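Right after this note come the structures.
What follows is calculated from the coordinates using simple rules that are stated; it is not laboratory data. Keep in mind that what you see is a predicted model, and the values were worked out from it rather than measured. Cβ atoms are built from the backbone, for glycine too; each structure is taken alone.
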Structure 1
Amino acid sequence: MSAILAQQLDKIYPTDPPVQALDKVELDVKPGEFIALLGPSGCGKSTLLNLVAGFEKASAGSLTVDGKAVDKPGPDRGVVFQEAALFPWLSVWENVIFGPKTQGLPASSYEARAHDMLRIVGLSDFKNHLPVQLSGGMRQRVGIARILTMGSKVLLMDEPFGALDAQTRLSMQELLLTVWQQLKPTIVFVTHDIDEALFLADTVYVMSARPGRIQARITVPLSRPRTIEDTTSENFNAMKREILKQIRH
């Protein structure tokens, strides 16, 4: 079974005149697969992510997650935005357990997992800090730990490292790969950075300019675990040239 399956997916916004954001998008993501959605600004990457999240509804076509039609948001799909969107008055720990706590679940069902997630993202020593006391990269780690604590099987990430400086961004990419390799969630990662897409993903879906279509599906043949040295290989550069050609086309 596919973790995420989109067939002939359209999205049209009823403005005057109407704007077609997506046109007959086909997407087939396997459980535990890490895919990247790559394309120019305005091509519908975030729109497609919002449809999978259940924040918006498709105009036509079908969309399922784990075989069930998507008609609303759900805890099985966690979303990480460019900004961590933490509650500034809550500590790191309180932010991480916010989801299951507000659902009324017993603490015994989520506290051990929350501790594990903080350990995995390297924030065990900061659980009593407020978000204002953390760097941008650390706040994003809290956001990731919060989603993982909810037990989401699917992570939807909308340019989560776009606002970070280059060094922090690389550190966060490496952290995300570590998290994925340990937990194997299904990840859909939106980016406009070719290097980032190739470094992280198993499969890169290249989208066309609006209306967004899947222009190419590229399997990344780099072995795992990956290191930054992989981004200097001839194989990596050849894939980068191919994607640049697709985007220009």
Structure 2
Amino acid sequence: MEPVDQRLRPLGNFSGSLGQRVYQSLREAILRLSFRPGDALRKPEICKTLGVSRSPVADAVARLSAEGLVDVVPQAGSYVARFSMAEIREGAFLREAIELAAIERVSGSVTEAQLGLLRRNLRLQAALVAEGDVAGFYLADAEMHELILSFTGFRHLAQVSQTAWLHVNRARQLVLPVSGRMEQTLAEHQAILAALEAHDPRAARMAVKLHLSQLVRFLEPLERDHPELFNPGKDAG
């Protein structure tokens, strides 16, 4: 396990109030699995690393607990929440519903300028695959999906989608490093772009549905392969 000071990016990398920056640093570290599910969040170490008092760290942990990313156990401490397969399936279901509706809307009205943004993003993805840059590919992947959602004209859609996708996003950090998965993901993205270039709603919908179903297919075995990262109790009922 990395020392805390190597898992948290300095607050200068973030914007906003002190409390907001502490929250962003901790949240990023949890989402990218620098803090693994089940890890204890030792507030004195976090305070020392980030150079802040206990108050903004406690506030950040409370916000992360409300998001379901941290479990606060009275008299015991705060821990990074373990994965729940039920929450992952629900998030994937919601994301699919949003993205299928979005791609149908966009496919009939996408402009050449918007297609240009997607082509540029896919060229970047291809370069990152060639370099084996998993972290960079992860960011470019997210940007592509956000672009498509933004093309609907609905300002809050990307935020709603990100909230639905939160637990899936964290779990998929375990998937992209799998051999061949980045290359396959790139091919799936290229199929989505081709359908948009053809202004074909049916093909675009099928390409998105295949893409999202592939991710879930890779996520399903995680509970079996990494039982220490899951909390079976969250799936009960």
Structure 3
Amino acid sequence: MEHLEFDQQDRKVFNHDFEDVRNLLLKMGGMVENQLRKTILSLKDKSKELANDVLAKGDAIDEMEIELDSECTRIIAERQPKASDLRLIISVIKSITDLERIGDQAEKIAYIVGELSLIDYQSPFYHELDHLGQKVLGVLSAALNALAKLDTDQAIDLVEKDQIINAHFLQLNDKIINQMIKTPSELKSLFLLSHCAKALERIGDHAKNICEYTIYLAKGKDIRHKDIQSIKANLSD
């Protein structure tokens, strides 16, 4: 993350505190990204062992969320940050929440992999889910990179790419639903695969949120719930 300049008298102390928080945030992001990568691989390989490993490490992400929340609360209470500084802390807190939710969605998929391993269900949809998963993983990785570098151009590009992920999800989910109609005997397995697709789509949404917080952090502009053209116009003002 690029260095930001502030003009408060206690800049040095605040910058040190914020540096610690942002390093923990990026560490949490790396943990979540690794969890998602293993989750996608467990789904592709139908590996219950990998899925169990994801589930076993979920608590570490939850603990880091609590640690970061506590540290942000401490900074607010002790430093009484002004508006520009408070924007930093708000962006971090919101990013923490989305990272934790990405971890939750990854665990949801890992749990489903365990269920599917008991059924020993074979389907070409595994390949399509892996394709969607790789797209989502790429967006998450790039979103964390944009956050680390405060790269608003990359963040805007990723917000736009979320539409591609949504379209991919809808197309895949329609195929799964159509297969449910054709083979009702496979309803349970297909229903589980549909849940995996939805979880991946939600992870994409959370990654997009992190990009929006990056823009808010760097530019001080809230772009949530705006179309991409409005976002670009707003940031060029």
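Overview of results
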| read-out | value |
| --- | --- |
| Distance in nm of label points 7 Å out along Cα→Cβ at positions 44 and 108 derived as 2.2 - corresponding label from 1, 2, 3 | 3 |
| Identity of the structure behind -10000 (criterion: helix-only ellipticity at 222 nm (-39500 (n - 2.57) for each DSSP H run of 4 or more, over all residues; to 500), calculated), options 1, 2, 3 | 1 |
| Rg/Rh (Cα atoms, Kirkwood Rh) from the coordinates reads 1.04; which among 1, 2, 3 | 3 |
| Source structure (of 1, 2, 3) for Rg and Dmax of the Cα atoms in Å, for residues 132-203 alone, computed value 11.8, 36 | 1 |
| Origin of the value 1.5, where distance in nm of label points 7 Å out along Cα→Cβ at positions 28 and 140 was derived from one of 1, 2, 3 | 3 |
